[in-house]
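Values in this text are rule-based calculations from the coordinates and carry no lab data. Note that this is a predicted model, so its numbers are computed, not measured. Cβ atoms are built from the backbone, for glycine too; each structure is taken alone.
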Structure P
Amino acid sequence: MKIALGADHAGFELKQKIKAHLEQQGIKVTDEGTASTESVDYPDFAKKVGEAVAGKQADLGVLVCGSGIGMAIAANKVPGIRAANVSTEYEAEKSREHNDANVVTVGARILDEQKAFTIVDTFLKTQFAAGRHQKRVDKITEIERLATS
């Protein structure tokens, strides 16, 4: 499994901890930045991670900012991305299982590192259930296709 990982300045420190946590599990991580706590614009990193996932250079993406909200909004503008801002294990599980989310966003100012690790781990291990959920995901894809054509 290969994960694209990104953060803005508010999420930098948690991103670094998530990166180490994933690498300790043998998961390959591509760090798309940022590289410090110096102020940056979160859409730049959401775009990089989104494009890596949509372009199949990564299987899934993880984004971190202060709340996770801005990253989710920006990542969802990349065609093919279904980003979910989550703060619980349940949301992480259901975003993958029911919505086939391919990017998870978390808030560094909302979650402690252990909770963030648990959420990311849950997101990565959960598989899309397909079945009755597939037609709904297909409808999301159709909305996106119509909006970009």
Structure Q
Amino acid sequence: MAKDAQEIIDKQIEPYEVIKAAPHNCLLHEGIATFLGLLCGIGSEVAYSNANARIGVGDLGTAPADTQTGLLGGAETLYKAMNATYPQKSGDHVIVFQSDFVSGEAEWAWLEECIDNGSTPAKDLCRQNTSLGTKSAGQTWRLTGTITWT
């Protein structure tokens, strides 16, 4: 069992289980608008960089819609900063985001996930709902989100 991302790396700990969700196409309007502003250098948008980007998890299984603005959350939501070196560009069309949720964090049923660009302005790029299971006390779960642009 690891207490944080660095211990996972140092001890070369392999995951107990890997869950791969089906690809989902739900970029959110606020994220698309932010992305286009960044692409064109228009306005003062905040990048989805290591310093800003976060992955959020919540406990509400409502289907995603492009007009939503992030986690809908029933009783529980938590956003976590990126692990070191993330996000990463993979090839020509893929961006990979990754965060670790350590013991004491997000210990509930994970039914929704999203990626945003920080607590200010918190513009969510995408959202999906996938039942990833219930995180128990004492566990570290690593969530990796991959966006493929085609």
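Here is how the numbers come out for the structure above:
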{"quantity": "Read-out Cα Rg over 2.2 N^0.38 Å, for residues 51-98 alone, computed value 1.13, structure in P, Q", "calculated": "P"}
{"quantity": "Origin of the value 1.9, where distance in nm of label points 7 Å out along Cα→Cβ at positions 43 and 115 was derived from one of P, Q", "calculated": "Q"}
{"quantity": "Origin of the value -0.83, -1.30, where log10 I(q)/I(0) by the Debye sum over Cα atoms at q = 0.19, 0.24 Å⁻¹, for residues 11-90 alone was derived from one of P, Q", "calculated": "P"}
{"quantity": "Answer label among P, Q for the case where relative contact order in percent (Cα under 8 Å, 6 or more apart), calculated from the coordinates, equals 28", "calculated": "Q"}
{"quantity": "Identity of the structure behind -3500 (criterion: helix-only ellipticity at 222 nm (-39500 (n - 2.57) for each DSSP H run of 4 or more, over all residues; to 500), calculated), options P, Q", "calculated": "Q"}
{"quantity": "Top of P, Q by mean count of other Cβ atoms within 10 Å over residues 83-90, largest first", "calculated": "P"}
